[in-house]
Structure formats: structure tokens, C-alpha cells
Structure P
Amino acid sequence: MLAYLLILLAVLTRVLPHAGWWNFTAVTAALLFFGARRPWREVLVPVAVLIAADYYLTAFVYHYPFQWQAYVITWMWYAMAIVLGQILLHAKTTFVRGAAAAILGPTSFFVVSNFAVWASGFNGYPYTLGGLATCYLAAIPFYRNDLIATSLVLAGAFALEALLQRMREPRGSVALAGK
């Protein structure tokens with residue numbers, strides 16, 4: 001249930017106005033946590049929900065024509081982030097694995113999405129190494145915020161899960177001496 005609540009939080013952090021919090025969303029952490037805790041057969045649910053959020057933002061908030069081709073890389077990354085969560089965090093969740101996920105998730109999105117922006121030619125970056133470098137440099141503030149958001153939300157999700165698990169455990173009776 002917590003994995004689905006995080007997907008809802010991810011959508012809310014995308015669609016609710018949050019000026020000044022550029023790219024501080026729960027998307028990456030929610031996808032990683034979903035992969036860590038939900039079975040493969042449920043992968044399409046968060047991807048479909050985030051696709052709907054992308055459509056809503058593009059068509060109704062930003063008032064741009066929706067061109068699905070521009071989003072295919074992002075949608076593939078959504079599924080990839082879930083797979084990354086499954087690989088790193090499903091069988092065994094440790095601090096090191098969680099830290100690796102919190103770094104690899106945003107980093108993979110930064111690398112893939114900005115390469116796609118540069119390659120698309122929509123934003124005017126020239127098809128040179130300088131243009132690619134400029135595209136990546138322009139995205140560093142968004143990358144930084146994604147790293148921070150993913151680390152905080154992912155740590156909070158695993159901490160909340162551990163707390164809820166501890167609260168569900170029955171309290172053991174005190175053993176009497178000699179019995």
C-alpha cells in the first residue's frame with residue numbers, strides 16, 4: 001500500500017503548483033520504492049499514472065500540443081527506474097543499496113533525458129559536443145534537486161515502512177525468571 005501512496009505523492013508533487021521547488025518531486029523515489037516492494041505484474045500501473053500526469057501537464061497546464069513521441073524516452077525511463085528498484089532493493093535493502101538507488105535513479109534520468117532533449121533538436125542546442133555539454137550544464141540544477149528529493153523521499157519511505165512494521169509486531173511477553 002505504501003508503494004501506491006508514494007506514486008500518488010509523486011503525481012501530486014508534479015501537478016500541484018510549487019514555484020521555487022523546481023524539479024523537487026517524489027517521482028524517482030516513488031518508482032524505485034515501487035520496484036522494491038511491488039511485483040512485476042503491477043509495473044504498468046505507476047507508468048500509466050505518470051503518463052496521464054505528463055499528458056495533463058502538457059495539454060492543460062502548459063497548454064502545449066501533446067506529442068507522445070517527445071515522451072517515449074521518459075516513459076521508458078519510468079519502467080527502468082522500477083526495474084532498478086527491483087534489482088537493488090527488492091531482495092535486500094541496506095543503506096548502501098538505498099544510497100546506490102538514490103544516486104543511480106536521478107543520474108540515469110539526467111543522462112537519458114538530457115541526451116534525448118539534445119538529440120531532439122527542439123530546444124535549439126546544436127548537434128555538437130559543445131551543444132550536448134550546454135544541454136547537460138543547463139540541467140544541473142534540476143539534477144541536484146532530483147538527487148536531494150530522491151534521497152529524502154526514499155529514506156523517508158523506508159523509514160516509515162520500518163516504523164509501520166515495528167508497530168505491527170506483537171509485543172513479546174516478558175519471560176519470567178526460572179520458567
Structure Q
Amino acid sequence: MIQKRKALLIIAFENFRDEEYIEPKRELEKAGIEVTTASTKIGTATGKFGMKAAVDINIDTVKATDYDAILFIGGSGADVYHNDPIAHKIAQDTVNAGKILGAICGAPPILSYAGVLKGKKATMYADTGALAKGGAKYTGNGIETDGNIITATGPDTAKEWGAAIVNKINGK
């Protein structure tokens with residue numbers, strides 16, 4: 001029996017970026033990948049532009065080994081995870097398990113501060129110096145893939161980022 005492929009999208013409970021959540025989610029689901037949404041609490045999260053998203057699990061229950069890919073969604077709300085030890089542990093566990101780790105827009109600093117971008121190429125919405133603090137090389141590309149880590153700049157690249165993650169899950 002073929003095991004179902006799974007992805008976890010981690011969003012802020014308030015002010016996640018709507019497009020950066022829904023576009024990759026659509027790409028993943030279109031490819032038959034089961035998507036779970038996590039945040040700091042269970043319930044209905046609200047995006048910057050009013051989108052409602054059902055949160056399935058709390059981030060403190062996340063096990064990286066349960067997913068093929070774990071993705072941090074951007075927006076101003078993503079700042080709550082920048083110095084969050086739980087978010088950092090999720091990022092570290094994902095890398096240590098050899099799984100796919102992604103972040104878009106304002107979320108890549110989470111990976112940087114978690115220490116998983118040392119020596120890696122990465123991108124984000126704007127170069128704030130946060131990536132360099134974690135030892136990453138900011139490229140400014142719309143999408144950047146370095147090993148199993150895939151970062152993207154923001155809403156304009158959200159669909160393409162989702163497609164890149166699907167391709168990586170599918171071994172392409």
C-alpha cells in the first residue's frame with residue numbers, strides 16, 4: 001500500500017498572508033497531498049485580508065517525522081515564530097529527519113534563527129539581514145531551493161513555491 005503524502009502548513013493565528021497560505025495549499029491538494037494546518041491555537045485563524053483558515057493542530061504537538069514537508073507561511077503574523085523555541089525545534093527536527101522544509105515572505109527568518117540555514121542559499125520578501133544572522137546567503141531570487149529547504153519571496157511567488165514543493169515531494 002502506498003503511504004499518503006502529507007504536508008503541514010504553519011500559519012500565524014492572526015495576520016498570516018492569505019495568498020501564501022491558499023496558493024501552496026491548492027497546489028499540494030491538487031497533487032493529492034494531504035494538508036494539515038497548524039498554529040499556536042486550534043480554531044479559526046484570520047489572514048491579513050480576512051481569509052479564514054481552520055487550524056487542525058497546535059504547533060506544540062507537531063512531529064516532523066509525520067510529514068513529507070513542513071512549510072512556514074509568511075505575513076506580518078509570522079513574526080510570532082521568529083524567536084519561538086517550538087517553531088525552531090520543528091525546523092531543526094524537519095531538517096534532521098531529511099524532510100522538506102519551506103518558508104515564504106517574512107517566514108524565512110524563523111529558519112535562520114533556528115540555525116538550519118547555515119551555509120545555505122535562501123530568499124525572503126526583503127533582505128532584512130535576518131538570513132545572514134543565521135549564516136545563510138540571501139539570493140533575492142523569487143524561489144530558492146538548497147537541498148531540502150525551499151524559500152520564496154512572497155505572494156507573487158506563492159503558487160510557484162507550492163509547485164516547487166510538490167515537485168520536491170515527488171522527487172523531481
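Here semi-axes √(5λ) of the Cα gyration tensor in Å, for residues 37-140 alone was derived from just one of the structures P, Q, and that gives 22, 17, 11; the source is Q. Of structures P, Q, which gives 1.8 when distance in nm of label points 7 Å out along Cα→Cβ at positions 77 and 109 is computed from the coordinates? Working through the options, I get structure Q. Which one of P, Q has helix-only ellipticity at 222 nm (-39500 (n - 2.57) for each DSSP H run of 4 or more, over all residues; to 500), as calculated from the coordinates, equal to -8000? Label of the source structure: Q. Could you tell me which structure in P, Q was used to calculate relative contact order in percent (Cα under 8 Å, 6 or more apart) as 28? That value comes from structure P.
For P(r) over Cα pairs in 5 Å bins from 0, in percent, the calculated result is 1, 8, 15, 18, 19, 14, 9, 5, 3, 2, 2, 1, 1, 1, 0, 0, 0, so let me know which of P, Q that is. So the calculation was done on P.
Only the coordinates and a few stated rules stand behind these numbers; no lab work does. All figures in this text were calculated on a predicted structure; none of them were measured in a lab. Cβ atoms are built from the backbone, for glycine too; each structure is taken alone.
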